[in-house]
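What follows is a set of structures to go through.
What follows draws every value from the coordinates through simple rules; no lab data is involved. Quantities reported herein were computed from a predicted structural model and do not represent experimental measurements. Cβ atoms are built from the backbone, for glycine too; each structure is taken alone.
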Structure P
Amino acid sequence: MTAMLSITGITKRFPARRGLLDMIRGRPQLAVHAVEQVSLDVHKGETLGIVGESGCGKSTLARCVVRLHDPDAGAITFDGTDVLSLKGPARRSFNRRVQMVFQDPYGSLNPRMTVGDTLAEALHVHAIVPKPAIPARVRELLDLVHLPADAALRHPHEFSGGQRQRIGIARALAVEPQLIIADEPVSALDVSVQAAIVNLFMELQDRLGLTLVFITHDLRLVRHMTHRVAVMYLGRIVEIGPTAELFATPRHPYTQALIRAVPMVKPGRRGSEAAVIGELPSPLNPPPGCAFHPRCRIADVACRETIPPLHPAPWPVACLKANG
């Protein structure tokens, strides 16, 4: 199957701030290892979930895909086009075809503009419809996300968090994208509202034929709505596979620990042990070998010395033990 979006070897590091004492003593410049050699494909019409603890690089990877960050190494192709080389009209066309929905709906909306003006601006800038047709299209977009037509006359602060996220989704839909990357879109919302927004994404995917990348730390949502799951740890993909199979028989120790902590896996039961022992290592100084080895119950000497590659069968996993 040909991938709609193909990510190959993407790496992104951010220089850390150096104090005056560090400069005087000639200490080397440190960098945050946000994303390290990530490769994955997204196929047309699917929902790919990307999960992992906070700070594992999920959001940075998403921002590299939409060119909010330029990666330090690697390649990104969309429908066979080299995304990282795009400039001018070609880049604007890509930005229209691939949209992002952010975690904070209020922070991503202009508080001085009405909802109608926000949606109309996107329609006008990308020339989606003729100018006389813009008001009607704004009403259609609001209806798509189940908001009343009079919402167009109001400002973002007049809406609840869930309603603001619906507005953010409507703005993404305004330019008629093929792929939407949703970066923790429900993490700031109440549980009941989370379910409504997740159901809205699934409804829109079915109705509009969208492809979705859904980034979250909540495995319950991933199990409910995705076709495949990619598990990230300290900037790297450690396992990626079909959702049902991965939840039934996770292969990487980190994935196993995450799933043990999900109450829905065994209704009415929850393990007494912590999901993962120890603390997440600093991305300024990641451990040698397998980055998970300081927290892994089955790690040995080889795990501390060798970075495990993603082995393909039966689905990709980066673990020396899982691969025998």
Structure Q
Amino acid sequence: MKNIDVHSHMLPDSSIHELSGEIIPIGKGDLYNIKALGKSVAPMPKGFFDIEARKKELAGMGVDGQIISPTHHLFMYSAKLDVAEKASRAQNNGISAVCRQEPDRFYGNATLPMQDPASSVKEMERAYSDLAMKGIEIGTNIAGKNLDDESLYPVYEKAQELGMPIFVHPNDFLGPERLQKYYMGIVVGTLAETTVAVTSMIFGGVFNKFPKLKMIFCHGGGAIPFQVGRLKHAVSIRDELRGSDVDVDRGLKNVFFDSVVFDDEALKFLVEKTGSDNVLLGTDYPFNMGNWHTAKDLANHKTIPAAAKEKIFLGNTKKLYRL
């Protein structure tokens, strides 16, 4: 294996069936509308739910392996707990089955009913012990709560104990009424969500409390790599942060970013600013706002050193997920 894509999503057909969902062809049938739990995910290629179709598409993308995460559409953080628990179990069951089918190629992140930390810890333990999943996925906010909320600490404590990295995906975007036009919720709302999530973790001193906790943030970390200096300035001058023992550089050692930035200069900046040890290959497959050419973009990059490319392609993810 030459590379692993750390940012991909899947709702296996077995999970759709378990959730009494539907797979509805769109147009000529090469795209699909997936309906489950009152949510609609579309347009999706067949590889979103079918492993054989996925493998064919990955071959064309030059991607060897993937960390598979659920889709943020079905986090269900605002639903009743029994619904959220059912959604988590069904998705985790389906993704783990895919990973067992191809154990040297696919590895799973588990989703959790994060509105109830005790239930989340229970499902995390099941995902780790019974399903052999390697990490977990959570949203950038939990029904409006930022990620430094102390109610979430039991989840972080258990993830640290089990050595499961947390993949953080944007959800429930800030200011949705202002992001309805031009698909801005996905185009820029995701970036704002990630920026707030990382900042809340660092300013909240969460990594001071859980020093072995590792978190991966999507889409190149939003504005974070470009605004590290601004975060440090805030710590040095603002009363709200003075005396809080916040160390931005120390916190960022626990933070990893994917390579979904769509631009060679942006990727170069990300690697130079955050370090080649903290960048991971990502595609955001199978969504059309992902970069399905990211493996080829990195391979053909003219200024990122070969040693850094090797870490981003494979080494960092293997170390992080203990593969």
Legend entry - Comparison of P, Q by mean count of other Cβ atoms within 10 Å over residues 28-35 - largest value held by: P
Legend entry - Which of P, Q yields 23.4 [mean count of other Cβ atoms within 10 Å over residues 132-139, calculated]: Q
Legend entry - mean projected area of the Cα convex hull in nm², for residues 180-251 alone derived as 5.2 - corresponding label from P, Q: P
Legend entry - Among P, Q, which structure scores highest (criterion: FRET efficiency 1/(1 + (r/R0)^6) of positions 116 and 244 (r between Cβ atoms, R0 = 25 Å, to 0.05)): Q
Legend entry - Parent structure of the calculated result 6.2, given that mean projected area of the Cα convex hull in nm², for residues 12-107 alone is the read-out and P, Q the choices: Q
Legend entry - Answer label among P, Q for the case where helix-only ellipticity at 222 nm (-39500 (n - 2.57) for each DSSP H run of 4 or more, over all residues; to 500), calculated from the coordinates, equals -9000: P
Legend entry - Origin of the derived value 18.7, 61 (Rg and Dmax of the Cα atoms in Å; candidates P, Q): Q
